[in-house]
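Given below, in the form of C-alpha cells, are the structures.
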Structure I
C-alpha cells in the first residue's frame, strides 16, 4: 500500500499530526503497536460505573492548553478531600513536610523562578538551600515524582526553562468522561491501525518503506513519534539515521513510571491524596465510597510498585505485598482484600520505555537535534522534541505533532 504520510505511533503527538495532515488534504496512515490508541494516555473505568481514573496522563495543565479546544469544555480539578504524606514509614499531614518556605512545592516554585547558573543539577540546587534530614528527602522525592527521575539527573536550569517556556497558563483540568476522549476525538475519521508495530523504516529523499509484522507500506514521508529511547533500544530501526540524530536520542531518556488501580473489598471512607516521601509509593489516592485506589509512582518508587503488583491474580493472590504498600498511606485498607489490579507499567513497556522525557543536562540541545527533519522525508514529533524548552505534558505533545504536520504541508505547497 502507498500513501502520502505514515505516522508511527497513535499517541497525542501522532494523532494530532495525522489529524492536521488529513485536514490539509493528505492521505495518512497511523500505525500503532498497541491494541489501543492514546499512547501514554490511558483511562480506567470502574465496573461499578464510578468516575474514571487515569493510569497515564493525569490532568490537563493550563487554561490555555490546546486540549480545551479539542476536547473541551473541561472541568476544573477540584481541591477536595485530605492531603497527607508518608515519611519514615508513618502517616503525617502534608504540611509537616516543610516549614518556613521549605515545603517541597514551595521549593519547586522557588527553583522555577531562580534556578541559578546553567550546569547544576536539581540535587545541587536543593543542597544549596540548606535542607537536611526529612525536609531534604521529601524535597528530593517531590522532584522525582514530578519528573520521573532523581534530582541528581535533573538540570536545574532546564527544569526552570521548561516551566518558563510553557505558556499555557495556570490551573489543572479534567476531560469529562476520561482523558482518552482526547485521542478518540483526534482519531475520528483517520486511518489508524492498532496492533501494527513498525519494526524498521528505510528511506531516500521523497520515498520511504515501512516494515511491519503484517508487511510493507510505502509513503512519501514518515513521522516518528515514538520516544527516542525506543529507537536507541532497537525497538524501531531507522536506516541511515544521521549520527548526530542517534546521539541526540541517547541524551533523551524517559524516566521510569508504573501506575496501578487497586480495587479493594471495601470502599474508602474518605477522599485523600497521599505523597510518599520515602520513595516507595509515589502518590496514592482514594475517593470516598469507591473501592478503587490509584497509585502513580515514578522514578525509584516505580520499581517498588511494580514489584508489589507482580504475580498478583484474582484467583490466587497474593495481595499481602500490595496491602503492605497501601496501608501506611491509607490505613483503612488494613484487613481488606484486593479483588482486582490494573497495571500500566510505562517503564516496562517496549513501546514507551518510560513516562516522559525529563530535563536532563543537554536535553534542550538534544531535543532540537531530534526534532529536525531529515531530507524532507523523515519528521519527528512527541514531547521529547521539546525537552528542556517546554514541560513534557500532553499539550507539548500536541504542539509537536501539529508542528511536524505543518512542516510537511509547507513542503507540499512549495
Structure II
C-alpha cells in the first residue's frame, strides 16, 4: 500500500487548462472556471473503525520508507504526537530506522512555551540533545540557509492546523517549502485532520496586495483543507520553483469529520487554541483582533468570549436578532488576565454553537462585527487596519463602515470564493 503522494515539476498541477489558462493563473486572476475533480488516491479506513491514523502513524508502520537514507529535520511543535501522546521527535530519536538530525520550531516554539508573536529561539533540546532551529519570521533565502546549515537532506512537516487562513502554521509550511526548494531539499508532509471538517471553503479570498504572515497567498479565510492538501496546492499554484514534495496521508479520516470523530488526542496547537471548540469559531471570531474589542485572550474561552468596557446586553440582543444559523449568543462579563483590557471587567457575548453542521463561522464573525458596531458607540477598528490583513482586503471593513448588512458583506466575496473552490478541488485527497 503506498503511503506517499509524490509531487514534482514534471507532474505539477500548474499545467495548462483547456481554457488556455494555467490553474496557477486562474487562481491568481480570480477566474471562476470549473477544473474537474481530484484524481489523487483516497485514504481508505482501516478495520479499526472511525479511529484515524495520522500521517506519522502510517510513516512508522511503513518503516519510515520515504525517509530511507536521508538526514532528516522535522518542523513541528507540541501537536506532533502519536495516538498514545508520545512526541514524534522523541519516537524518531530512539528509532534506528530514521536518521533524525535537527528540529525546526515555528511560532510559539517546538515545545510550545512562547505566547503569540514569540518563539523559543535556537537551542539544543534537553530531552534529545538535537539542535532546535527557529523558523519564526524567517522565509526565503535566510530560511533556506538554516536548512543548509542544519545538514538535513529532507525536511518533514508535522503540525496540527486549525483550518483558518490566518493561523500561521500553514504559512510556516509555505515558507519552509519555498526555502526547501531554494536549498535543494526534499519536503515530506505528514497529514493530520482539519479539526473543523474539510467539507467547504468559506469567506473572503486574500488579495496578494495584503499578503503577510497571516496570509501569504489567495486562499479562503476558512480553507477546508488538510495540511497535505494545502502543501499540494501551494506547490501547484504558488511556488515559483516547486519543491520535491511527498505527502503521507491519513487513513480513516472523512471530510465530514469534526475532530472528536477522529479518536485522536487534542493538544492545543497554540496557547489560545485550547480545545477543538475554539477552532470551530476561530476562523470568524479572530476578526475581533482587528478591532478595539477583546477576542477573549486571557480567558479560559479565547475566541468564544468577546467584549469591551462599556458593552452591555444590547450586543447579545442585536447578535441574536440576526438569527445566524447554528449559533446563539449569551450576554457575558469577564476580566482578561492578559492582552486587551487586562485585569478589567468587560461586557460582551459568549458564542454558543448549538448546531455545528449548520454553523458558518465566517458569516458569524461578520454578523458579530456588524452588530457590535451598531450596538456599541465605542466600536473602532485597530488603527493599523489589521482587519484588512485578516480578511485579505479593504472590502469587509469598507462595506461595514458603509452600513452593509451581513448578506451584503458575505455576497461581496462570492465570485472569488467560487474561483478558489474550483481550484481547491484539484488538490483534495479525501472523500
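With relative contact order in percent (Cα under 8 Å, 6 or more apart) computed per structure, which member of I, II shows the largest figure?
When relative contact order in percent (Cα under 8 Å, 6 or more apart) is calculated for I, II, structure I comes out on top.
When you work out distance in nm of label points 7 Å out along Cα→Cβ at positions 233 and 289 for each of the structures I, II, which one comes out largest? Spell out each step's value before the answer.
Details: I: 4.1; II: 1.8.
Largest value of distance in nm of label points 7 Å out along Cα→Cβ at positions 233 and 289: I.
Among I, II, considering only distance in nm of label points 7 Å out along Cα→Cβ at positions 57 and 105, which has the greatest calculated value?
II
One of I, II was used to compute distance in nm of label points 7 Å out along Cα→Cβ at positions 81 and 361, and the answer was 4.0. Which one was it?
Answer by label: I.
Where a number appears in this text, it was derived from the coordinates with a stated rule and is not lab data. Owing to the predicted nature of the structure, the values given are computational and were not obtained by experimental measurement. Cβ atoms are built from the backbone, for glycine too; each structure is taken alone.
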